[in-house]
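Some structures to go through are shown next.
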Structure I
Amino acid sequence: MNRKHKSDIVIILTTLGLMALGLIVIYAIGPMRANVLNTTYGTDYDSNYFFLGQLRSVGLSILAFFLAFKVIPYKYIKRFAKPLLIFALFLSALLWVLAMAHSSMVKCELGECRWFQFGSVSIQPAEILKFALAVYLADFLARKKAEDKVGDFKEFWLPIIIVCGLSLGLVVVAQGDLGTGVALIAIIFGMLFVSNVPAWQYLVMAAIVLTVAVGSVAMSSHRMERVDAWITTLTGGESSDSTYHIDNAMLAIGTGGFSGVGIGNSVQATGYLPESINDSVFAIMGETFGFFGLFIVISIFCIMLLRILKVAGHTQDDSNRFFVIGIFSWTLAQVVVNIMAMTALIPVTGITLPLLSYGGTSMIFIAFAIGEVCQLSCYTSREGIKHENISSGGRQRGTYHSSRRRHS
């Protein structure tokens, strides 16, 4: 381990900045969301309900971030990699069983049961599973690399197939959560990419997963409706109920123009755009802050992601480096998929925008994960990791980061 030095302050500032920006947006559109729900479903939400909920989530996320950054060393977390994963899988399986039994402990929305409900508090086990899988795979891949077992079917691929297959099954099949499934796949393949896996094996596994993913979409009428709606939008077809979400998301971004309509003046948040405080928050921000505002948001994400990638590139311990790559892949996948869905580049899918969307478990765990990355940034070397052989034929593929710049 390298001698401890200053942490990456840019990651800290961008993380806190995104949380603050999300809080401002929820403050502006929360009363509108409450009014829509009260009018439509006869609920009795206070106008500040969603803002106070987001404020609580941000407070807990900041606490989680600094606990990970300053209090809980990652070396202790990875000691419990296997129990942590087993616990996360158990929670996901328990959620499925209780949902089948129609238990009051399970919260369901739009026909999908993805949360435990304890009074006013809800917990989404899939978010715990993301973090647990990243920790487990980082430890597993580092051990197999040290044992020179990378690429071996029995020692390497069979455990990965079982663990990752079970994780994806409990999330995508049991919970119907394709968005979280995309994040899990990104974590898995992002970490495999830098683990010396022979290129042909990597491509074969990618092809298999892609085939299964396409099959899961084709066998789901709900997902196929989203695909049809996306194709209709791309080809300029007639608007319908199935294209309603993406039509209004595009309208929100278009209405914002260059500078936006201003805080508190969103029309789409008054009930036109579904999931305005969750999956669709990017479109609402486009309406509110315009193209300039979206450019700033995307720039902040890019800066944060590049700094996380820099930490990975300057981390010498394999287990730590794989973990950082897993968190990078997780965050990148959610940012890219959410933005592409809101701009009609891919079909609409349920995935939140990290640190910005309304939510509790999702924000807390990604903040905790980034906090661990910040902790590891204190132990990076001044030189990037050298090129590594990752193909069975002895050829070398360039590093994902090879900068020799001094770490700041």
Structure II
Amino acid sequence: MTTDTQLIQEKRSEEVPFYSIDEIFTLRNGYTPSKSNPDYWNGTDTVPWFRMEDIRKNGGVLDHAIQSVSRTAIKGGTVFPANSLIVATSATIGAHALITVPYLSNQRFTSLTLKPKFRKMIDMKFAYYYGFILDKWCMKNTTTSSFSSVIMSKFRQFRFPIPPMPVQKAIVRILESFTSLENELENELEKELDARLLQYAHYKDSIFIRESKLVGTIPLGKVGTFIRGQGLQKKDFTTTGHSCIHYGQIYTDYDIETTTTKSFISDSLAMKLRQAKPGDLVIATTSENDQDVCKAIAWMGQESAAVSGDAYIFRHRLNPLYAAFLFSSSIFQKQKVPFITGTKVRRVSGKNMARILVPVPSLERQAAIASTLEQFHSLINRSTTSLLDEIEARHKQYEYYRNQLLTFRELHA
């Protein structure tokens, strides 16, 4: 019996016909029904409405959406047919999905539905996998105005191969098997990563809980002062100049401490802004979710750094690293929750942070705790990097293998 691999190898040297996307598929743009009409979003007779969030959360083969819209919102009363592709052709480019139910999508996607002539010639799972080749092409063929978008005149002419149906199905079986193995391995690696992070969090929390029992707790306002940052925006950044820290960078660019900043501003602007001094904490106090609010870093640079609004400077008499680890512990995190305000944007004020109770042992003891946690933190970071590198290596291996299977020689008349 010929195996899938043997079948593909036998057909590898053969040329296959290619057609343009415009020849194979009917293209339709997605859209967003009016938000001002509640009937479009609150009906009982609905159809799934797909967005990028669906792909990020649920993967690339979808039979349901996070959001649905009423059938009264459908333009012309016609939904997009099941077993169509959606391809991101504006804004966040480089993603696609196979939708297996009748649906709508937002305007970021172009819907590709097989024309009747090709329905028996193309397996849509094969088309889905070839969509990864199309994603890469889209990312290289864009135009930018207010946001990136694919050059649709070229998109319509993108060449799509149609190998024999047995070859398509063999490729799908191989890639589905490979995908399953990759997902299984990735899940195991992610579980191991989560276990190590939980181990670290438990160890860190146990230290601060023990110190609380030994020395008691006092309000943060008794050991330092909270100073709100001001007036610094990303448009103010320069390539050189005075060091600055924007609150958003604390979530994305910094670890528990830093000696250098990622950004700079002019000296003249810096003179007008509040500064973090060496040893101060810089705390991001605004976020869209409760978990991130009050992430803190110890500023260990040699000079002061300007700090943006939506961040606070904590000028204190604690060991800087001890203070930074304390802010990430459950003792601090649990106490901040009642002080979080806002709906869409969540925030905590300096006045309320000053009320949070923390253990304050001797400076010698603080330094010992900080040193121990720093070593553990570095070990966890190395382990995390190693596991993430392994996951990335598996992704690249799978992508290389997939690209090899999806490479064909075009048949020319």
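Worth pointing out:
- Of the structures I, II, the one that 1.81 was derived from, the read-out being Cα Rg over 2.2 N^0.38 Å, for residues 127-270 alone: II
- With log10 I(q)/I(0) by the Debye sum over Cα atoms at q = 0.07, 0.14 Å⁻¹ derived as -0.33, -1.37, matching label from I, II: I
- Among candidates I, II, the computation of helix-only ellipticity at 222 nm (-39500 (n - 2.57) for each DSSP H run of 4 or more, over all residues; to 500) that gave -12500 used structure II.
- Winner on distance in nm of label points 7 Å out along Cα→Cβ at positions 87 and 351 once structures I, II are ranked, highest first: II
- Label whose coordinates, when relative contact order in percent (Cα under 8 Å, 6 or more apart) is calculated, return 16 (choices I, II): II
Values in this text are rule-based calculations from the coordinates and carry no lab data. The structure displayed is predicted, hence computed values, not measured ones. Cβ atoms are built from the backbone, for glycine too; each structure is taken alone.
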